[in-house]
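What follows is a set of structures to go through.
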Structure I
Amino acid sequence: MDLEGQLTRLRDELRASEERNSWYEEGQVRHQKRLEADIRIRREFDAKRLVLDMGKKNDQILLLVRTCEVLRDKVQDDLPVDEDELKQIMRIEENGLRGQNQELLQQVETLEEDRNLLLKRLRDNAAVIGQDSVRFLGLSSSKMLQVIEYDYR
């Protein structure tokens, strides 16, 4: 009779533990989906901002080109304009911008790698908690998270 009582109690504890584990895993999945949605929203926002910035820059360039044309027409031959020198200056500036662009692309790659690492850790945590649910038996969710955070330090 005593063994049957222990078996029943252990089964109840296991069922409760599995319910907590299921609840936690569902929370992790919701959290992961929320993170992915936030990333998508941020990328869309950044893309829209870049398009607007490019449009503004394009307008500025067109204004500068038109200004140069008007000045050239007004000055005619009074002011010597060395187009080769202007092209050289533009090439230098373009190379600088390309270098900055390359650096930004590397930063984006690094951030993407960090994001993937964090998502992997999130999935791993959910799997570990699922496997070790007995270890967390009797702990509240906040205490369980404290144990997990302590393990990662």
Structure II
Amino acid sequence: MSIIDWVKDDANELSEHTSAKCAEHGCKLAVDGIQRCVILKAGELAGSEIKMCDCIVFWESRKLVIAAIELKSKATHASGIHEQVQNGCLKASEIVRSYRGKTLARDWYPVILAKRWRPKERDILKRKSILVDGMKLPIIAKPCGTHLKELVED
């Protein structure tokens, strides 16, 4: 059983947090045409005590693509967003470690999608990084509606 099937399996408590889309208040990550993908509502996994990104996406492509996605329907502010995406990556890493099957090599994508970007805020976020599985990763800042394939190809 692949990690995608395992997350979706009704015997797994994660299955109740899956969603067909990663969208909040008019901002979304486009995933149309993508097969072997599962989206988790990350906020539901964390509860109210932890600042968490909106969605965690697992996509089996050539590698296992793992994206922690924060969606902003208004102009974004850099404060607090870094922590939300970092926590999303940590949660996704925890999920991968709890999976007992064999996983593909992993590629991580800490992502913030926003309707409007203030140039200063975007620059601040691009200078920050996320630490996951011992790797330091830059935050990807894109407009709402960006397709998952576009994130992976950039």
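Per-structure values
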| read-out | value |
| --- | --- |
| If mean count of other Cβ atoms within 10 Å over residues 6-13 is computed and equals 10.5, the structure in I, II | I |
| Comparison of I, II - label where mean projected area of the Cα convex hull in nm² is highest | I |
| Among I, II, structure where mean count of other Cβ atoms within 10 Å over residues 38-45 as derived comes to 10.5 | I |
| Structure from which 4.4 was derived, distance in nm of label points 7 Å out along Cα→Cβ at positions 70 and 110, options I, II | I |
| Parent structure of the calculated result -8000, given that helix-only ellipticity at 222 nm (-39500 (n - 2.57) for each DSSP H run of 4 or more, over all residues; to 500) is the read-out and I, II the choices | II |
| Among I, II, structure where relative contact order in percent (Cα under 8 Å, 6 or more apart) as derived comes to 23 | II |
| Structure responsible for 1.00, with FRET efficiency 1/(1 + (r/R0)^6) of positions 46 and 86 (r between Cβ atoms, R0 = 30 Å, to 0.05) calculated and labels I, II on offer | II |
| Distance in nm of label points 7 Å out along Cα→Cβ at positions 54 and 142 from the coordinates reads 1.4; which among I, II | II |
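Bear in mind that the values in this text are calculations on the coordinates, not laboratory data. Computed from a prediction, not measured in an experiment: that's the story for all the values here. Cβ atoms are built from the backbone, for glycine too; each structure is taken alone.
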